[in-house]
Structure P
Amino acid sequence: MDVTVLTAMPNYPKMEIYPDYKGKWYAKEEMDGITIHRSWIYVKKSKKIVARLMNYFSFVFSAMVVGLFKVKKHDIIICESPPLFLGKTALVLKWLKGSKLVFNVSDLWPESAEKLGIINNKVLLKVSTWLEELLYKKSAMVYMVVYLGMRKTWR
C-alpha cells in the first residue's frame, strides 16, 4: 500500500513553525515508508478569529498548489474537518485527480462555531453550510466519532 500525507509545516502545540521548516514554502520527506508533503501555513500566536481564519485559509491554498503539482494521484483522499474549508481543497483534488474522497468529521462545523458564538456572519454561515452539505454528498464515505452533543445535532 502506498500512503502519502499532505500536511502543513509542523507548528503545534506552540503555534510556531519548527526550526527545520522555518522560511520554507514546501518540504518533502520520508518517514517509516510514508511520503510526507508539507506546505506553507500562516502561523501567529493569537486566538482572534481573523488570525485563525488566515491560518486555515493559508493551508487551504498552499495545500491545493502542493496537491496539484507535487502529489501524485491516489485511489483515496482522506480529509480531516475542521477546518471545513480544507474540504474544498480535497474536493478539487478528488475531481482533478480522479480519486475517491473520505471525509472525517471531528466536529460539526459550522454548527458548533455558530452555537458557540464564534461565527455570527450569516453569509459565512450560509456558504459554510452549503460547503458542508456538498462535501457530505460528494464523499465516498463520511465518518465521525460521535459524542452525545454531536449525535443530537446530527439527527
Structure Q
Amino acid sequence: MDGVLYFADDDNSYDIRLFEQIRTTKKASVFPVGMILKLGVSSPIVRNSKVVAFHDSFQAGRKFAVDMAGFAVNLRVIHANPNATIPLRLSYLEDGFLRQLRLELDDLEPLASGCTQVLVWHTKTQKASSPNMKHVTHTDFDTNLVELYHNLLR
C-alpha cells in the first residue's frame, strides 16, 4: 500500500515543498509549524539527525508534542494498526493518534532540512507570538532549534 496520510487544514498555509517531502515518508515524518501561539513555532527537536524531543508551548506529558499540521504517516503504518483512532481529548489528538500507531521517537523522520525550515503555517486570524531566541535553552544549542529560529528571524 503506497501513500501518506497528512491532515491539511483550511486555516493553514503551505509551501509546495512540504508535499514533495512528505511523499518520502517511510513511517512517520515530522516538521516545524509556524505561527503557533506563545512560542511562534512548534517543532521537533533534532540532534544528530534524530528527533529527541519537541519544542512546543503545550507539553503536558505528551510523548508527541506536535501540532496536527506537523506530521505525516505512511499508509502502511495505518494499515498495520487498523484500530487506531484520533481520541476525542482536546489538545491530545495528535499524541493519542501517534501513540495508537505504536510509533516511537526513533521512528520519526525529520523533514524540512532537519526541521530548520518552516513549510506550513497556521494562518488563522488569531494573534500568534513572534519567534524569539529566548525560547531556545542552552541545552538545545546543539540542535536544529538554533538554525530554525535563525531562519525564522531573518
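Values quoted throughout were computed directly from the atomic coordinates according to the rules given, and no laboratory measurement underlies them. Note that the coordinates shown come from a computational prediction; the quantities given were computed from them, not determined experimentally. Cβ atoms are built from the backbone, for glycine too; each structure is taken alone.
Summary of computed values
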item: Among P, Q, structure where distance in nm of label points 7 Å out along Cα→Cβ at positions 84 and 132 as derived comes to 3.7; result: Q
item: Source structure (of P, Q) for Cα Rg over 2.2 N^0.38 Å, computed value 1.07; result: P
item: Given 10.5 for mean count of other Cβ atoms within 10 Å over residues 44-51, calculated: source structure among P, Q; result: P
item: Which of P, Q leads on mean count of other Cβ atoms within 10 Å over residues 4-11, largest value; result: P
item: Value 35, calculated as relative contact order in percent (Cα under 8 Å, 6 or more apart), assigned to which of P, Q; result: Q
item: Which entry (P, Q) yields the derived value -5500 for helix-only ellipticity at 222 nm (-39500 (n - 2.57) for each DSSP H run of 4 or more, over all residues; to 500); result: Q
